[in-house]
Structures are given as C-alpha cells and as structure tokens.
Structure I
Amino acid sequence: MHYAVGKSPIFIGGAPRSGTTLLRAIVNASRNIVCGPEMRVIPALCHLNQQIEDGHLDVLEANYGLDAQALHDRFARTIDRLLTPLHHKTGARVAEKTPANILHFPRLRRLFPDSPLIAVVRDGRDVVASLLSMDWTDARTGQPMAITRDATAAARLWVQSVEAGRKLADDPGFIELRYERLASDPQAEIGHLFDRLGEDEAALARALDHVRHFDRAAGQAESSAERVSQPIDKTAIGRWQRDLTPGQIRQVEHEAGPVLEALGYV
C-alpha cells in the first residue's frame, strides 16, 4: 500500500496510566517522528472494521465485490488520510498514540502489515493505583468510570490490554517498552526503540530533551500532560505500595496475578 503519510504509520498503545503520554512526548520531540495528542478514533474504526467483517462480509462480497482484503484496504486508507494533515504539516513520519490502540493491535496488524506497533507496559498494581486516583466519568452516563472506582475493573482492563498486545509477541513489528525502564534509564530504552525504528543518534538526543518541546495544553484528553511536562523521574514506580489498601491489593492479585508473574512484576 502507498501511504499518504509517507512511511507506514506507527501506532502506540497501552493500558491507561501506563506511560503512553510520556512516550508520545519523547518520540514527538525527535522531529523525525510526529506524534500529536491522541485522536481516540482509531480504536472505533478498528472495532467497526471487525463488526463489518464478522457480520456483513458475505453481503459485501456477493453484491459489491468487496472481499476481506478490499475491506481492510479501505479502512487503512481512511486512517492514513486522517493522519495525512499532520504529516503534511511537519514532513515527519506519523505516530498515533491512543491507549486503547493496544486492544486492537491484532486488527491494526491486518490493516497495516508493515507498521510498528508499540506497547507500553507498566506494573499493573501501579496502573490500578493511578486509575483509582482519576476522576474520569462515562460520557454516556455521566457516572464515574468503573476503572476509577473498582480495583478489580481496573486490573481487568490492564490484563486485557497487556494480553491484546502480547498476541503479537512474535511479530517482528511489535515493540514492547516497560515504563519502569523508560523512567529509570530513558536513554537505553528509547535508544532500543529508535534502533528498531531506524532513527539516528541526533533524533535520540532531541527525543531525550522532551520537556523543552512538549506542549502540555495540546492534549485535552491526556490527564498526565502536566506530569509529562516535567523531567522524567522514578517516583511513580511502586506507588501501589503506599496508595492501595490491603483489600485492593488482594483484588488486583486475584484478577491479574498470573499476568503480573509472567511479566516479572511479582
């Protein structure tokens, strides 16, 4: 496929509060890659693509000559065109960061066979502690989101996010970054990422100076923008030990224990 954005777009995802906004700020500062505030529409398009393929492909094939590949090509072109203005504005390779992208990485791989898919993974206990400190509401009901009130619901979303990404663990275009390494040694972790993306040392140096370039007012949906506008530190690693109650810790371990163990967090 010929991309209007030049090279194949990069997609970034992870459970909410995993560090995806920090990664966005870092790669966007490189100048070689542009990653604007999260669009939040790509997961919806991926979901619609799956619904059509699962429920209506026979009608499309029989009456409109559209097989599965033709359907995917049309959705890929739609996403490509949504990202095109950002490419034209900057001339840079385009990355899109929306946390829920990770839930659709298998679908994105079908739509974009050669796109890098970057998953940010953070200790699920810290993710839950952070989610429970949020005041997010459901736009449909006006009520607080379950993941901000219930440790089990928050842990379940973390598990779903990690497992969706790891379905592509053997995919050469899948890249997993750990928040803990990103916060502790950003040069090594971003250096590894940029090696995979074919970026040079000059881009890496600019990326590591993200504070100078980050516009914290640009992403209205990015609740961590204020924190990301400050230098990277390790203070949020292990926050669950002080922020979660014993009961909440038991809930998280019951819901996410095997995945936490598989990832080396316990």
Structure II
Amino acid sequence: MSHELIVPPSGGVKLSKIDPADTGDLHQGNQIDATMAADIQALEQLQELLYVASDRAVLIVLQGMDTSGKDGTIKHVFSGVNPEGVGVVSFKQPTELELAHDYLWRIHNACPRMGEIVIFNRSHYESLLVERVMGLTPKAVWSQRYEQINQFEAMLTASSTIILKLFLYISKAEQKQRLEERIHKPDKRWKVNVTDWQDRKRWADFMDAYEDVLNKTSTKVAPWYIIPADHKWYRNYVVANIITERLGEYRDDWQQAIEQRGAANLKALEDSGAHKVSE
C-alpha cells in the first residue's frame, strides 16, 4: 500500500489530482478493524524490539491542516505502545530562547534518542508553511530552507534515525464540517479556535505551500507519504500500515541484536560466577 502513497524524489505531485476522501477498494468493517488491531499489536512488538536493541531512532512527522487528525492519529495508532519509549512533541510559537537560535535548533533538540520513537505533531516544516503563507519570513529566507531541511534529515538518517513523514490530506469541505462540529457539540467546544477559521481564507495558499514541501523535500532517505484523511478510519488504517511496514524491515536486525546482547550478558555472568554464590 505505502508505495502508492509515497511522493517520489523527483516530485511532480499535484494535490488537486488526489482525492482526500479516497479509500481505495477498502470499506470500513470488521476486516479493517481486525487488520488495524493486528497492526497496533505489531507496532507494540516492534517498539519493544527497537527500545531494547537501541541501535536506531524513529522520527515520525505528522503534518496537515487543522482538523486533519494529527491528535486522533496519535491516539489510535499508538494506543498499544509503551509510553516509556515514545514521546510526542508539539511545536508552538517559538520562545525567546528558541528565537535566539537558528530555526532548526529546537527541532534537533527534540529528535529521538537511540531506541526511542518521537512523534512531531507539526514540525520544522511550519517554517515552510505558516511562516510562508502568513508572511512571517521573507521569501529570500524560507526559500533556502527546502535544501537545508533535506540536508538536516540526511544527517539524521546517516546517524541511524528512521524518518517517516506523513501528510494528512483533508478536503476543505470536510474541514468545515469538523470545525462546525466543534461549535455544535459542547464536549468539543474547547477546540474552537479563531485562527482555524481565519486560515481557511488562505486555503489555496496553504495548498500551494504544502505542494512545494511535498515535491521539494521528499527524498530517498526521508520520503513523504500523502494520507487521504477525510475518513478517519482510513487515515488511521493507512498510517498504522505504513509505520508497521517500514519498521518491520528492521525486525530481524533488532531481534538479532537483542539475542547477541543476551548472549554477551549471559557469558559475562558465567565468567563472573556471581550466580553460583551459595545461598
């Protein structure tokens, strides 16, 4: 499935030609629920192997317009993992300290350690999205950041970090429905935000910015995946499938590393004779 959603390094993606409501040939039902449950269980096992082997780090980047489901994706897809080895970072308005450094300083500081999964709920790409669309940064500055980010991510991958970048692609009509739902449902009114409605007026500009991000920063080592996100069940299903498929490529390596560590620990114990001390 993942190869159908991946943005090639050569670019050429047109968001207008992709249906945010697409679900392929799939339909919500027991079979999808069972597959989703299996992927969540597989992710739990893979995260444990990663944590113990500690020879890789995993960075998952979630980007998308407001209401595209970044929080919901995290809640559902990562429901089975051990919190000890997983972190979520939500980048807000930069602090005074962060503004005193380059724009990637706080990003690098939040990247995962070996054995850890870190999920970016929004990310360094805000500098090519919000800052661009809102005119917060001059074009002469943000236009250089595509290649800077590519180099930054290449450095991370060369340092054993697996990067998964997921664009949750929602339609303008579906976003309006979800924003209105926040107004009409008392238990969701806490999510109401004036900025979300104001940003809708710049929808075309945001889509242009996203299109440039996808085409200019999808690389061989850190590709972008476009996730049709109008249907929440499909969004969660696809994200879980992509993550387990990608991390599954390392399952044997992690298992072997764990077995080798276990053998070394056992030999050290036997050489020390500590376990033979009489009671």
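Derivation of every value follows stated rules applied to the coordinates shown; laboratory data play no part. Worth saying up front: this structure is predicted, and the values here are computed from it rather than measured. Cβ atoms are built from the backbone, for glycine too; each structure is taken alone.
Results, tabulated for the structure shown:
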| read-out | value |
| --- | --- |
| Of the structures I, II, the one that 2.0 was derived from, the read-out being distance in nm of label points 7 Å out along Cα→Cβ at positions 60 and 100 | I |
| Structures I, II, by volume of the Cα convex hull per residue in Å³, for residues 132-243 alone: label with the highest value | I |
| Of the structures I, II, the one that 0.15 was derived from, the read-out being FRET efficiency 1/(1 + (r/R0)^6) of positions 12 and 84 (r between Cβ atoms, R0 = 30 Å, to 0.05) | II |
| Origin of the derived value -0.30, -0.47, -0.57, -0.80 (log10 I(q)/I(0) by the Debye sum over Cα atoms at q = 0.07, 0.09, 0.10, 0.12 Å⁻¹; candidates I, II) | II |
| Structure from which 3.0 was derived, distance in nm of label points 7 Å out along Cα→Cβ at positions 36 and 116, options I, II | II |
| At a computed 3.8 (distance in nm of label points 7 Å out along Cα→Cβ at positions 44 and 108), which of I, II | II |
| Structures I, II, by mean count of other Cβ atoms within 10 Å over residues 124-131: label with the highest value | I |
| Value 1.9, calculated as distance in nm of label points 7 Å out along Cα→Cβ at positions 68 and 188, assigned to which of I, II | II |
| At a computed 29 (relative contact order in percent (Cα under 8 Å, 6 or more apart)), which of I, II | I |
